[in-house]
Structure I
Amino acid sequence: MTVNTSPAPTYAQRLLEESGLTSSHQPIDVMLVSIFLEKHYRLGGRFERLATEKDDTFRLSTESSTYLVKVSPPEEAEPVVALQTAAMRHLESTASHLPVQRVKLTADGDDHVTVRMNDGRTRILRVFDFVEGQVLADANPDAERLARAGEMLGLIDVALREFSHPADRRGLAWDIRHFHQLTELVEHTPEPEHRRSARSVFRLFGENVVPRLRGLETQVIHGDFSPYNIVVDPKSDHYVTGVIDFGDTLRSAVIFDPAVPMANLLGRTPDDPWRDACAFVAGYQRERPIQASELPLLPVAALARLTLRALITNWRAERAPERREYLLEHAKDDWINVERSLAVSLDDVVAHLREARHGHS
């Protein structure tokens with residue numbers, strides 16, 4: 001009899017695995033994708049593979065339209081994919097005026113196709129309308145345009161308020177509510193000053209957010225309203241013309257939804273690192289006001305999210321030596337922005353958020 005002497009996986013390891021961050025899979029053959037699209041969607045055309053975190057993703061150009069084709073990784077549970085699709089379809093049916101990416105149905109009226117692979121595992125193929133335009137990350141928005149982006153997330157969260165799904169309590173490493181349970185990731189960060197910054201943020205989160213976690217207002221949220229998932233048009237009155245990628249949708253604390261774009265905006269203006277993040281939240285609160293008692297937690301949650309991104313990038317760099325240089329270079333800016341943002345009094349940031357809230361109440 002063989003005895004398994006390997007240590008039991010930690011909470012962090014289990015969460016990273018459940019989030020699809022520990023495994024890799026062979027890219028799906030584009031010929032197989034084309035066969036399924038022809039059979040189930042009556043679609044054919046020119047394929048372009050796009051780089052994404054987990055899915056196999058393609059841009060499909062037909063004679064008349066352009067589509068986004070996604071094939072879920074084999075590790076992603078089917079109910080989780082169904083949650084993402086259901087949230088998008090809920091928004092289409094209850095808030096059709098919002099520019100959320102649309103799900104294209106099959107010829108039989110289904111919203112996905114199950115692909116059974118040779119190894120016995122299943123993957124989910126879905127087709128979406130392709131949202132053309134510039135992403136916010138490539139734009140240079142002023143405060144009012146950032147507020148417009150914030151308004152859009154507020155409107156989405158209002159529309160998702162009553163939505164529920166059997167898989168909406170999924171585990172996801174990117175969900176900020178788990179941040180305090182991922183302290184072991186610090187050990188994968190090579191620079192001592194980065195480890196010190198991370199521990200400072202863990203301390204802030206532990207003192208301010210953790211005692212309040214159970215009582216925070218919750219609902220299903222977008223989960224990744226980053227500047228790369230917001231399509232904009234500077235000439236449009238609405239500014240935001242597309243919202244894409246519901247891959248991190250789940251039920252969590254409401255404040256963790258605006259905390260994600262806040263984290264992405266921290267440090268954009270080095271002399272005033274919180275300026276753009278606060279502009280975004282001012283817009284968000286016009287549509288989805290944050291409870292006064294929860295507002296002080298928002299800057300800490302944003303710092304936690306930015307720190308988490310840097311920590312996971314460092315952890316990935318250790319696991320993928322061939323991409324180490326690329327990954328560490330990308331994490332470097334995150335650490336700089338964490339340090340810049342920590343240097344500002346969070347009481348002052350909260351005061352600024354409160355002023356903006358009252359200015360639009």
Structure II
Amino acid sequence: MVYTCHWGLVGAGEISELFLQDLLTVPATRGVTDVAHKPVAVAARSLDRAKTFIASHVPDLKDSIKAYGSYAEIVADSTIDVIYIGTTQSTHYEVALLALRAGKNVLCEKPFTINSKQAEHLALVAKEKNVFLMEAVWTRFFPLTIEFEKLIHKDMVIGPIRRVFTDFSVCCPADPSFRLYNLEAGGGALLDLGLYALMWMFLTCYKHPENHRSNPDVVKAVSLKSPLNVDESTAITTLWSKPKILCVSTCSLMMDSPSECVVRVQGDKGDVIIPIHGSRPEKIIINLTGEESKTLNFPIPGQGLFWEADAVARDIRDGKKVDDHYPIQDSILSMQIMDEVRRQNDFKFPDALEFVEDY
């Protein structure tokens with residue numbers, strides 16, 4: 001029997017549009033037969049904006065998808081199984097807190113919060129309310145990503161891992177009106193782009209079978225700040241002892257990632273490479289010493305956001321409050337590492353963004 005998950009979308013920006021379109025993609029096109037999705041409501045800061053969003057992007061469904069002019073209204077809708085938060089990152093904490101306190105399951109876009117204390121608070125409220133909570137790091141649920149983990153950990157195609165390089169960089173004009181250069185909007189390379197570079201580090205080092213999800217022994221970072229006071233380029237070195245792996249993760253708003261390689265995992269037998277883009281990869285390249293290079297292709301029948309939605313639907317169907325593949329504790333640790341990177345480089349957001357309620 002197919003389980004249909006009913007979604008409420010908060011936010012009327014580009015990411016919400018992409019998520020909505022992927023929810024409407026026929027599951028069978030990606031080989032999924034056990035879950036389906038139904039968007040039932042969209043909320044924006046105004047009713048007109050919500051109505052315009054629905055009419056513009058899904059005109060055929062404008063009479064079946066409800067429009068709300070406030071976030072409080074959508075979290076009170078009893079027909080919704082899970083709330084998807086696609087607002088700007090500066091508002092993730094307050095919107096997620098509103099939804100969780102209303103007893104709603106939540107999938108919140110990345111970066112999950114501004115700092116780790118906010119993430120810890122959300123996890124605590126979710127546990128108290130006995131509801132599901134997950135950060136929407138979509139790439140973690142790609143078939144490619146799951147195969148990547150299998151290749152390097154279970155199959156050990158390159159033998160013991162020794163060194164890892166990850167990068168996620170996008171050249172952006174230094175425009176103060178653009179959110180990534182806007183400190184008040186939680187801008188900078190680290191939270192928005194660096195999260196992807198850290199994701200591949202997590203998959204390789206943190207999730208290594210010998211590491212048992214232990215924290216890195218060393219985190220060292222350097223950042224270049226723009227005149228607009230956001231980090232423009234950041235390099236993070238992590239050292240792991242179980243097993244001994246050195247990882248360098250970089251992100252930048254000043255240049256693009258090298259197209260031929262955004263992830264390189266080096267082992268005794270060769271390396272595994274992922275070409276651009278690190279957020280939506282479609283190829284894995286395996287280079288083994290003395291052998292011809294091998295390329296594995298993973299076409300994406302849509303944007304690729306539906307795989308995380310499928311995972312959430314299964315979790316809610318099965319009564320889970322935390323996803324096994326990407327538990328909320330992993331999001332908290334990711335935020336803790338980014339907090340440490342910011343601390344080492346004296347990079348602070350305005351107090352209003354860093355604010356955490358007492359708990």
Structure III
Amino acid sequence: MNILAIEPFYSGSHKAFLKGLIEHSSHTIIPIKLNYKGWKWRMHGDSVTLAQLTNQVEEDIDLLMVSSMTNLPAFIALTNPRFSNTPKIMYMHDNQFTRPIPEGETRDLTFCYINYLSMLVADKLVFTSQFHIDDLMEALPKFLDNYPDDKHYNTVEQIREKSIVLQPGLDLKSFNDQPDTRSKNENPVIVWNQRWQFDRNPAMFFRVLNRLNDIDLKFDLILAGDTKHDKPEEFEKAWQRYGTQIAHFGYVDDKENYSKLLHSGDIVVSTASYEFFCTPILEAIYCGCHPLVPNTLHYPELIPKSLHSPLLHAPVLYDDEDALFKYMKDLLTGKTKPLPKSSLQNINKHLDWSRKIKDYDKLFESFEN
């Protein structure tokens with residue numbers, strides 16, 4: 001099959017996902033992509049450029065796959081009639097209905113409506129987690145309530161019926177060549193490898209670290225992750241307080257160095273308030289970092305139930321800030337033991353592209369005539 005993959009936001013997890021599909025699928029993935037220039041502009045202005053780029057594609061297209069940043073109705077109209085009868089999959093990396101809004105801003109429903117119409121046009125909606133589906137379905141009726149008439153509540157069920165969960169593949173095997181070095185650590189190493197952004201709730205992370213530091217517990221830090229957004233002030237304060245304890249500070253653009261850092265970490269922490277699928281946390285888990293993650297969002301479905309509260313090792317899921325503090329303190333003092341690497345890799349090794357691609361190819365082939 002020839003599959004045209006439309007990605008107006010070729011950056012971060014969107015970029016990694018598309019690269020994985022291209023490399024591993026048994027079908028021909030033809031990418032049409034635009035580099036990161038701000039998501040609002042991409043959602044508004046992508047369709048004209050994407051349609052023009054598509055005109056250069058000579059192959060017959062059997063399936064259209066677009067990301068959730070795409071204005072699908074506009075794209076179809078601008079390429080009409082080429083894709084009017086082509087099956088359409090929309091991959092829901094995220095949505096505009098429940099995306100957290102920075103303090104002082106209000107939600108622009110224009111982008112919600114672009115998402116809404118695009119979901120109606122698509123034949124299949126692919127989500128990264130069941131939590132994402134449930135979160136969106138709860139938000140849709142509230143969104144429709146904003147309009148004076150013709151609310152079309154029935155479309156919520158239409159969208160639900162064509163929604164499935166299919167977790168993205170990950171390039172986990174690329175971490176296999178790096179040896180573990182955590183046994184050489186003088187102090188336990190705590191890892192932050194997510195975006196430096198308010199919706200990852202770094203304020204809570206550093207509050208807990210400060211409480212641990214206040215009772216004289218020893219630890220070192222790796223503060224990595226995407227830093228191209230406006231950086232919360234907590235990171236600069238952390239540099240001032242923990243400078244001599246920080247093994248790394250900032251984004252790591254080299255995969256080998258990133259892998260070295262993860263293989264030296266002992267604990268990886270998420271304090272996210274909004275998240276549908278966190279690739280960095282899963283990468284750290286695969287490399288042997290014991291995770292402490294919220295007992296909310298997508299994590300309860302991601303972590304096997306047998307590991308929610310292990311009998312012989314430290315917990316993985318925490319309910320609130322005090323619980324996170326306790327679990328981290330117990331790990332730092334040796335009261336509890338981290339899960340062994342073999343158990344950690346059982347959490348997500350099935351997500352490596354070498355295994356996950358069969359699920360995507362099966363989905364693609366379900367649209368063959």
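Overview of results
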quantity	calculated
Given 0.99 for Rg/Rh (Cα atoms, Kirkwood Rh), for residues 170-209 alone, calculated: source structure among I, II, III	I
Top of I, II, III by mean count of other Cβ atoms within 10 Å over residues 258-265, largest first	I
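Read the figures in this text as sums done on the coordinates, not as results from a lab. The structure displayed is predicted, hence computed values, not measured ones. Cβ atoms are built from the backbone, for glycine too; each structure is taken alone.
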